[in-house]
Structure I
Amino acid sequence: MAKVLFPIELNKHNVYLRDDLINKFKQYVDLPKSRILELGIGNGRFGFLLGSYVAKYYGIDIDEEYVKIAKTNIPKGANIVYKVGSAENIPFDEKFDIVFYAQSWHFIKDFDRALKEATRVLKTKGIVAILEPSQNSSGWADPRLNKDSPEFNENLFKKKMADLKKGRDAILKQKLFDIIEDETLETKQQFYVLKIKVSK
């Protein structure tokens with residue numbers, strides 16, 4: 001099966017998503033001075049959309065081929081660094097203003113370990129942002145998930161729905177962070193903002 005490549009062009013959907021994320025991030029950080037770490041970059045869609053709006057954009061993916069593709073999609077003038085790595089074992093020692101799981105959270109094998117790693121690389125006043133497909137999402141990049149596609153695979157679709165539910169349950173059950181935001185965007189994606197719990 002060929003790699004699933006997300007569209008990176010500035011179409012209506014991507015512009016809306018970019019602007020919505022920028023507006024949300026600005027509520028918590030000084031975006032032009034911030035460092036974002038994206039976990040699960042795929043072909044570099046979000047780096048392409050957001051990388052020019054921050055001081056430095058970092059990203060990792062466990063798939064070496066995706067990292068190579070993402071490096072070809074870096075916008076001119078953007079300060080972006082991509083590496084191979086996993087959410088459970090982040091290959092950076094820098095501290096970040098935003099740790100961003102962009103439609104990648106439900107792929108993680110060990111949610112608790114991933115969040116513990118996030119606390120290691122997150123600035124004290126930083127946020128974890130998780131953007132996930134909702135169970136009502138449509139227009140999947142992988143045609144096997146679209147019910148109106150001749151390639152639709154019902155078993156794969158059911159697994160995706162189960163993984164999304166497992167990911168959401170892990171966010172709600174975890175103890176390291178307070179959930180500051182939990183909402184469905186107009187793009188039918190679920191968006192969470194987490195902050196490290198302050199011990200009393």
Structure II
Amino acid sequence: MKTKFPKNLNTEKNFISPIWISNHEDKIYLKKLNNISDKYIKESKKINNKTTVFHSESLINVPEYLELQNYVIATSRNLLLEMGYDLKEFEVCCTELWVQEFDKKGGGHHSVHTHWNGHISGFYFLKSSDKTSRPVFHDPRAGAVMNLLPELDKTKLTHASSQINYTTKPGTLIFFPSYLPHEYTVDLSKKPFRFIHFNCQAFPKTLKEKR
């Protein structure tokens with residue numbers, strides 16, 4: 001007698017890496033942050049005038065960015081809870097916050113990297129469009145990448161996809177786990193490109209008290 005194997009299998013999506021994206025298109029707030037960011041970008045250009053990426057000093061606890069910083073901390077904590085982490089003995093802190101801009105002559109980009117010793121990272125775009133550089137996220141599973149097969153249709157996001165990119169605009173907010181490899185495509189300088197980058201870490205409360 002021939003065995004009858006099941007024709008339908010239930011799909012369980014495990015080991016998922018989330019990316020959260022939204023928009024905060026408050027034009028007054030965006031103008032405020034862009035105006036104050038001009039100062040930091042100009043300072044960076046004076047120091048690093050031969051680069052294609054201009055990176056400010058740390059903006060943590062700078063009054064003009066404090067509202068955004070507090071939002072980032074609170075949101076990162078909520079997202080870690082949403083992911084299923086127990087934070088009763090941890091306090092989420094913003095460890096890095098800076099603004100950067102790609103050179104208007106073009107060529108600005110970032111190669112693939114992660115943020116060590118962090119838990120939630122993200123971007124808040126101040127100047128961007130469908131003609132500027134795009135953030136690209138890569139599959140963090142080394143085993144999956146090692147055994148990667150050709151994709152049937154790269155225009156579709158499937159379980160075979162090894163990367164995803166996003167078109168952004170002023171006010172776009174993106175949060176993601178810090179372990180997620182990401183990069184920025186080469187900017188062609190068709191439009192201005194500026195964003196705020198932030199990293200958050202959950203510190204054990206006992207450790208934070210000793211700091």
For which of I, II does distance in nm of label points 7 Å out along Cα→Cβ at positions 47 and 71, calculated from the coordinates, equal 2.6?
II
Structures I, II compared on Cα Rg over 2.2 N^0.38 Å, for residues 23-94 alone: the greatest is II
Out of I, II, which one gives 16.1, 55 for Rg and Dmax of the Cα atoms in Å as computed from the coordinates?
I
For 17 (relative contact order in percent (Cα under 8 Å, 6 or more apart), calculated) the corresponding structure among I, II
I
Have a look at I, II and say which one yields -9500 for helix-only ellipticity at 222 nm (-39500 (n - 2.57) for each DSSP H run of 4 or more, over all residues; to 500), as calculated.
I
Determine which structure produced the value 4.1 for distance in nm of label points 7 Å out along Cα→Cβ at positions 7 and 119, calculated from the coordinates; the candidates are I, II.
I
Looking just at percent of Cα pairs over 13 Å apart, for residues 79-150 alone, which of the labels I, II belongs to the structure with the highest value?
II
For 1.8 (distance in nm of label points 7 Å out along Cα→Cβ at positions 15 and 191, calculated) the corresponding structure among I, II
I
Structure responsible for 4.1, with distance in nm of label points 7 Å out along Cα→Cβ at positions 63 and 111 calculated and labels I, II on offer
II
Given a value of 12.8 for mean count of other Cβ atoms within 10 Å over residues 143-150, point me to the structure among I, II it was derived from.
I
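Quick note: the coordinates plus some simple rules give every number you see, no bench work behind them. Nothing here was measured: the structure is a model prediction, and the numbers come from that model. Cβ atoms are built from the backbone, for glycine too; each structure is taken alone.
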